[in-house]
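Participant: Pasting the structures in now, so scroll down.
Derivation of every value follows stated rules applied to the coordinates shown; laboratory data play no part. As the structure is a prediction and not an experimental result, all values here were calculated from the model.
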Structure I
Amino acid sequence: MSKKTSIPISTLYERIKGYKNKYIKKHTSLLNFDNLGFSARAKVLLKVDKKHKKELRDFLCKCQFINELIRVNNGYDFLVEFVFENMRELEGYLEGLGNKFEIRDEKVYYIVDELRKESFLSSPHIEKIGKAYK
């Protein structure tokens with residue numbers, strides 16, 4: 001980055017460090033799940049009975065098969081991205097989840113191909129966009 005921007009490494013480091021809590025939540029890598037042997041992925045909308053909502057949320061927060069957990073509205077409670085080795089495991093897990101937490105409704109969307117991921121504000125024109133909204 002230093003070479004591309006002609007900004008000294010120490011300056012870049014200090015800027016990034018300064019942004020850490022204000023703009024940057026965490027640094028992470030985007031994995032190729034297929035190459036790691038996890039070929040079954042799905043986004044699932046869940047609607048659960050009110051009395052089980054907190055219990056389900058706590059359970060999902062600890063689940064090792066979840067890549068992303070989001071609280072949503074418009075008739076559903078959670079949007080969950082599940083990652084499994086195969087469809088059989090994924091379907092079995094969803095069935096067990098439904099039995100344990102009295103899921104009222106679920107909509108499963110299997111991920112066939114990621115066309116774009118984590119690309120918001122990743123272009124060289126970030127500075128211009130940021131200034132336009134200040």
Structure II
Amino acid sequence: MDAATTLKNHDLRVTKIRLAILEALGDGHQAKPYGELQAALGEFDRTTLYRTLLALIEKGLIHKALEENGESYYALCGGCTTHAHTHDHIHFKCNDCGTVECLHLSNEIGFSLPGVDIDSLEITAKGTCSACSA
């Protein structure tokens with residue numbers, strides 16, 4: 001499905017910045033830091049970029065994959081909706097090159113914490129990616 005159709009299916013108008021963000025995020029396997037998105041989309045001001053990212057998060061098109069050292073990383077969502085983000089993956093950050101990837105799990109991680117209800121779970125793994133270890 002192309003980006004314009006995806007936006008329409010999530011009740012969003014097709015705008016130049018929305019299309020540019022979805023294109024910049026590529027296939028969705030890697031998260032991009034805000035600074036990289038800002039550099040790639042330099043024709044748009046910071047406020048417009050930030051507000052557009054928030055709108056795409058609210059509609060379930062993208063998610064904040066990681067926040068580290070004051071920088072947010074964004075990635076495409078798979079089957080999320082306006083009402084719920086459902087991510088069956090962990091985020092992996094390479095300590096060498098800094099790449100952040102969404103890695104899908106082959107089975108569900110299940111556990112419980114006594115006395116609490118878990119609404120969401122975020123897991124970030126850090127190490128060396130396959131490209132850096134080659």
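Participant: Which one of I, II has helix-only ellipticity at 222 nm (-39500 (n - 2.57) for each DSSP H run of 4 or more, over all residues; to 500), as calculated from the coordinates, equal to -8000?
Facilitator: Of the options listed, only II reproduces it.
Participant: For relative contact order in percent (Cα under 8 Å, 6 or more apart), the calculated result is 28, so let me know which of I, II that is.
Facilitator: Working through the options, I get structure I.
Participant: Say we calculate Rg/Rh (Cα atoms, Kirkwood Rh) for every structure; which of I, II gives the highest result?
Facilitator: Working: I: 1.09; II: 0.99.
Largest calculated value belongs to I.
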